[in-house]
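Each structure below is given as structure tokens.
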Structure P
Amino acid sequence: MNLPYHPNFPAIDDLRKRARQRIPRFAFEYLDGGCNEDVNLHKNTAELRAVELKPYYLSKHDGSDLKTELFGQVYDAPFGIAPVGLQGLMWPNAPEILAQAAKEHNIPFVLSTVTTSSIERIGKITEGKFWFQLYHPTDNALRDDLLDRAEAAGCKVLVILCDVPTFGYRPRDIRNGLAMPPKMTLRNILQIMGKPNWAIHTLLHGQPNFATMQKYMPKGLDMKQLGQYMNQTFSGRLNAEKIAPIRERWKGKIVLKGVASEEDTALAIRLGLDGIIVSNHGGRQLDAGQSSIQALQPVVEKYAGQTKIMLDSGVRSGPDIARALASGAEFTFLGRTFMYSVAALGKAGGNHAISILKTQLRQVMEQVCCARVGNFPKHLI
């Protein structure tokens, strides 16, 4: 068994605890929290972990292979790095660190429109082997320019987001006055002073900003104006009329992320999209909704084989990936896991998290005698 890069942090929970120690509370709570009372945040992982696998100990087994084909690309594992906003707030250069690790391990990295590295920078790091998640702009010219930039950077898979028709109500972020760059209230200044490692690294790398969006933003916006600009610029509410011109313009694959119903899956297929990610935005948008694993089940039963069905939200570990694959997902994405690791370990965080997940997942496969990722559903109890 290959050991993780840092044996002192062999579990994802170790990384979460270390991240909490190293970064200011406003940054950790943005990463770690859900919305409202965090009901769906906790349901996501709890209900996923209720899924059980059946081992076949006496069957012939010559080893397990993690390789997975997706959209014509063979990846070395059936998981990727989910898009996360404001990554540089948690740790400087976090998206660059994760993109580099994804390239080295041959797994997909998904860049968010509202993170802290540009499309062009990630395209260069990954040599075009990245996915781009589009927050839908209200202005069609802005939408088209973002698509052109992603295409020019080599992006082959576009992810369009449907589960943010309105910004989630997140009490922690409200209390912390979360802003980009961080709001210099007395409370936040004291938090920063208590995390000197984060403060020094941030000072050396410069304040994080919305790198992809920077060219479109008026100069000199204060915090209130920045919030108003972002609200006015993006309209997350997708419908068939908004998706159709994207499908017509984008030459590569398109994935609809945030699907939580059979009806939205059917519409995605009719519109000619290539796949869906069943997701509830990590429990950050609708506290009264289903967990992602519960939403997955009827979609798989009805539409397996008609479109690529993937899952995120609630997935933290290798066994969680195995549970999702056994439940019918063809691929999974994780967000918080990778950000905990980068916040905990800096430059080594991406490689360390991927190493843990690969090792854990392979151990599960060997344990239950599952030779290939596509065989997982036969192990579902």
Structure Q
Amino acid sequence: MEARQTRAGPVTIAQEGYPTHTSKFPELGFYAFPGATQDTQTELEQVKFAEQLGIGSVMISERTDYKEAGALCGAIAAVTEKICIHTSATNPNTRHPVFLAAMCSTINRLSNGRFALGLGKGNGLAMTFWGLQPVTFDRERDYLDLIKRLLRGETLKDYSGEIGDYPRLSLGSHVNEDVPILFVGFGPNSLKNAGSLYDGAHLHTFMPPHSVSRAVQLFREGEDKAGKEASRGRVWSVLATVCNASAETYLKYIVARLATYLQIPGYGEGLAKINGWDLEELTRFRQQPAVRSVNGLIDTVATLPQLEAIDKVVPEDWRSAALGSPAECARRWVEEFEAGADGVIIHASRPEEFEPVLTEYEKIRPHSLFEGRTNRPA
């Protein structure tokens, strides 16, 4: 540590980084504040419980109602000590680069070095509605480079790039934060591009093992093309997990989520392409009266009778998830590692719901894969 004198008095500045944070299961993460949740206070308790269970990472998706990522990550940082906190994801065109970099440095400092930035391209239709430019590969590369330089304390003057022209950009020369940046997405070209740019990747729910293997391969191809060290970045699969679920829970956790992804223009097509699903089948799904009768996102506004009707028109072989007994779900987690994933992000269930799976998972966990691993995700 070094003390510097400023007008406001001495300031202690970290030189050697932050403590090493390690949990019992550093290879496991989970999505907090799932879906269209509004009960953020209760969900904070779930994050604290996940940390007690030994989960290494918590992932925060972003929605424009009660799920602004910076606020949620800051709240989690304040009530936890070990668990790594990821955005999964926010977008590179919804915040000015200085303010996104400031969000990163602030949460990383608040959490004692436990923050990871997950960036996704977002939904093109939403970007159009918001009057934002689409995230092209060139803009993505430019934005990412800016964030990294700002976090190193650089000052950029008369900057001109793909994302715009800026007379001066800086967080301050005293800032120096090593924040992992991961890509969140699943498009083949995007994954190759991500391998060359990012420290790792989060994939998507409802990708069967063969799709996970293909996605990992695409990311590695991007690493190779960029001359990176082999298998340097960690690729996380995302697996919906519903243990011994009731019929109603299954409808809410599996059917509603998958149907929502499928109903969104562009989003459903992307998931269908990476999984090799029939696009004509996707069109037929969207044209079903059960789907068209829902006025909004299915996982947000659909009633139980509507979900029961939608359940009948979602193709069965598109529901790749960990289902059944705790032992069956645990085996499905292990299959993700066998497919090449470096980490598994548990989706849909809350920690109190997937706790029984952890007991079974520990019995068959491939321990040798994770020796010496910390909670740092990349």
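Just so it is clear, none of the values below were taken in a lab; they were calculated from the coordinates. Keep in mind that what you see is a predicted model, and the values were worked out from it rather than measured. Cβ atoms are built from the backbone, for glycine too; each structure is taken alone.
Computing Kirkwood radius over Cα pairs in Å, for residues 103-190 alone for each of P, Q, which one ends up highest?
P
Given that Cα Rg over 2.2 N^0.38 Å, derived from a single structure, equals 0.95, which label among P, Q identifies that structure?
Matching structure: P.
Taking Cα extents along the principal axes in Å, for residues 95-270 alone from the coordinates of each of P, Q, which one would give 53, 36, 32?
P
Matching task: 1.28 is the computed value of Cα Rg over 2.2 N^0.38 Å, for residues 39-166 alone. Pick the structure from P, Q.
Source structure: P.
Using distance in nm of label points 7 Å out along Cα→Cβ at positions 175 and 319, single out the structure from P, Q with the greatest value.
The maximum falls on structure Q.
Where does the value 18 come from, among P, Q, when relative contact order in percent (Cα under 8 Å, 6 or more apart) is the thing being computed?
Label of the originating structure: Q.
Which structure, out of P, Q, was FRET efficiency 1/(1 + (r/R0)^6) of positions 55 and 255 (r between Cβ atoms, R0 = 30 Å, to 0.05) calculated from, if the result is 0.40?
P
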